[in-house]
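**Q** Several structures are given next for inspection.
What follows is calculated from the coordinates using simple rules that are stated; it is not laboratory data. All figures in this text were calculated on a predicted structure; none of them were measured in a lab. Cβ atoms are built from the backbone, for glycine too; each structure is taken alone.
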Structure I
Amino acid sequence: MKHIVLATLTTASLMASSLVDTATNAGLMPIPESKTELLKLIDNPKNPITEEKVELGKKLFFDPRLSKSGFISCNSCHNLSEGGDDGISAAVGHKWTTNPHNLNSPTVYNAVFASSQFWDGRDPDLEKQAQGPIQAAPEMAATKEHVVKTVNSMPEYVRAFKKAYGKNVKVDFEKITDTIASFERTLVTPSRFDDFMNGCPSAMSKAEKKGMQTFIDKGCATCHNGVALGGSMQMFELTGKYKYAKGDFKGDANGLVKVPTLRNLSSTAPYFHNGGTYSLKEAIIEMGRIQLGVKITKSEAASIETFLKTLDGRKPHMLVPMLPASTSTTPKPNLN
């Protein structure tokens with residue numbers, strides 16, 4: 001009996017190893033277990049991650065006073081207590097304005113692994129991306145001057161910047177958004193998929209492994225690859241017309257659209273750039289039709305969905321930061 005059990009375990013390990021090889025060859029990559037290796041992936045040499053920057057960036061991420069209204073923070077649209085997004089089909093910002101292009105808020109979790117930011121990929125990294133929503137009229141609607149004046153009006157923030165960057169730091173708009181990006185770079189969510197890819201065969205069930213193979217066989221990994229299982233720029237509507245089309249968004253100048261990450265899909269509905277459907281099975285079938293030119297059956301979609309749920313990650317536990325008190329020079333909320 002002992003020999004039978006050992007033989008069974010060996011066979012299972014070999015099969016798992018074969019699937020890992022297949023996934024690796026298809027371009028799927030895990031979040032590294034090693035903190036050193038992970039840091040190599042998430043760090044920006046021009047804006048090195050430090051504990052002081054991350055803690056300060058977290059406060060700024062949660063601070064609604066950076067917005068014109070004093071009501072909207074980064075966390076408003078990228079809710080870290082859920083999926084790192086807002087759960088609605090089109091983002092809502094200043095004066096309850098719906099995104100004019102019917103675009104939703106991508107998750108900030110694992111955004112660091114994407115090769116570009118925004119649905120049209122216009123910014124190369126999180127540092128540059130952090131500047132956009134703060135200034136966008138339909139989002140936080142603030143000016144650079146408002147943000148700089150707000151942060152510098154609070155001695156606690158000024159002291160924190162000096163601690164993070166040195167006593168001669170100039171707390172300007174770019175330094176503020178760089179600091180927010182430092183925090184966002186740490187928002188990674190390792191999952192059972194990563195455990196499996198990193199050498200733990202039992203981390204995924206037989207059904208989940210079958211779904212992973214189906215995912216690869218159907219061609220989904222053609223676009224959904226890398227550590228994020230997404231994040232690159234690809235053509236949209238390659239083999240069919242997207243049936244949930246609305247708004248005027250056409251991607252970048254070349255018609256390319258950012259491929260969303262497949263991590264944490266259970267908590268990031270609705271799906272697609274304009275939140276076309278809340279059904280993950282339907283999203284899978286639609287992608288097969290319009291991107292791969294293949295028919296994905298309901299049973300195949302269910303199998304792929306089973307695999308995709310292994311990408312639901314372990315979100316970093318954090319306490320909501322206590323923010324500095326406003327002072328007499330802190331800009332007042334402006335709802336207009």
Structure II
Amino acid sequence: MPRKSSRPTVATIAHDLGISPATVSYALNDKPGVSAALRSRVLEHAQQVGWTPHSGAQALRRGRSGNIGLVLVRDPEEVSREPFYSSVTAGIESATSAHGYELLIRFVRGGADEESDVFRTWSHQRRVDGVVLLDLAEDDHRPAVLEALNMDFSMLGHYCGPESFAKVTTAEAEDARTVVEHVLAQGYDGFIQLTGPSEYAHERRRLELLAELSGEYGVPHSHASGAYTIDAGLAALEASDLHLSNRPAVIASSDLIAIGALRGALRQGVVIPTELGLVSWDDSLIAELTSPAITALARRPFDMGRSAGDLLIRQIRGEIQERSVLQIDPATLIPRESTGTV
């Protein structure tokens with residue numbers, strides 16, 4: 001025989017008070033047809049027995065699932081080693097939990113098309129009330145797909161399409177100048193930029209910004225792109241022209257790419273920071289603990305994720321205006337040994 005639940009329900013309150021479950025429901029949900037005295041009696045008894053509303057039932061009444069979706073077009077094992085994505089995901093989860101929502105995460109390997117298929121399935125099954133988008137491409141079609149599905153979404157990025165969404169943007173221009181001015185102040189005279197995948201809009205933006213700044217300051221600039229992995233950073237460094245200038249600096253788009261570049265420099269006998277500087281666009285514990293420790297931008301990815309999750313839920317609830325934008329403050333540079341500072 002199944003165990004009887006000890007959780008107080010509408011039926012148990014009705015039994016205790018000798019009234020119908022419908023009357024209890026009306027009283028608890030502040031519906032007409034119940035006197036003020038009886039409503040007060042029901043509410044007082046519900047508080048005494050520790051009754052709380054069932055979140056699933058509430059979601060059904062609202063026509064919502066109570067879930068927020070996040071699709072990562074990445075290798076799960078790779079993401080488990082990537083501090084930035086782990087922090088962003090934790091931030092989104094923090095926001096959804098604070099609002100009483102659950103975060104539903106799906107990994108796919110087939111790119112944006114497979115991601116869009118997941119959105120269509122979720123919409124058809126009413127699995128989620130909205131989604132958070134990451135890694136926006138220059139010609140990203142996912143916002144149009146979500147708009148057609150009438151699904152709320154927020155994003156982390158600088159997308160400016162016609163759809164209705166909320167977004168969190170970062171101070172890329174200010175961050176790029178912070179990095180460049182630090183590198184030049186430490187006596188480096190060229191930029192070897194190692195980015196993540198070039199189809200991502202934020203990577204294209206970083207490339208444009210550093211190219212502009214190199215022209216402004218009259219120093220050479222080269223570029224290579226790859227995955228957000230140590231192996232990709234190693235390969236990119238080994239393929240780069242380390243004689244670009246008398247004393248260049250590598251500017252890597254992630255801590256893992258930076259560590260790969262560090263390994264590549266060690267293999268070639270290039271001394272960091274004496275002969276080559278190294279800066280990561282993302283800070284993490286591993287950037288701090290590696291030797292030499294890597295100078296990095298502390299961009300607060302947890303706060304980014306939490307803001308994106310919070311904006312999405314507030315949009316779902318109609319608490320913010322359409323196309324709301326939250327600008328994250330410029331990052332703080334953490335000088336370390338890889339640019340000759342501690």
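**Q** Given a value of 25 for relative contact order in percent (Cα under 8 Å, 6 or more apart), point me to the structure among I, II it was derived from.
**A** Details: I: 25; II: 17.
Only structure I yields this read-out.
**Q** Given that mean count of other Cβ atoms within 10 Å over residues 26-33, derived from a single structure, equals 13.5, which label among I, II identifies that structure?
**A** Numbers: I: 17.9; II: 13.5.
So the calculation was done on II.
**Q** Turning to a different aspect of this structure: helix-only ellipticity at 222 nm (-39500 (n - 2.57) for each DSSP H run of 4 or more, over all residues; to 500) computed as -14000: which structure among I, II?
**A** Working: I: -11000; II: -14000.
For helix-only ellipticity at 222 nm (-39500 (n - 2.57) for each DSSP H run of 4 or more, over all residues; to 500), the value -14000 is produced by structure II.
**Q** Still on this structure, I have one more. Assuming 18.9 is mean projected area of the Cα convex hull in nm² as calculated from a single structure, say which of I, II it is.
**A** Value 18.9 for mean projected area of the Cα convex hull in nm² corresponds to I out of I, II.
**Q** One of I, II was used to compute FRET efficiency 1/(1 + (r/R0)^6) of positions 74 and 130 (r between Cβ atoms, R0 = 25 Å, to 0.05), and the answer was 1.00. Which one was it?
**A** Matching structure: I.
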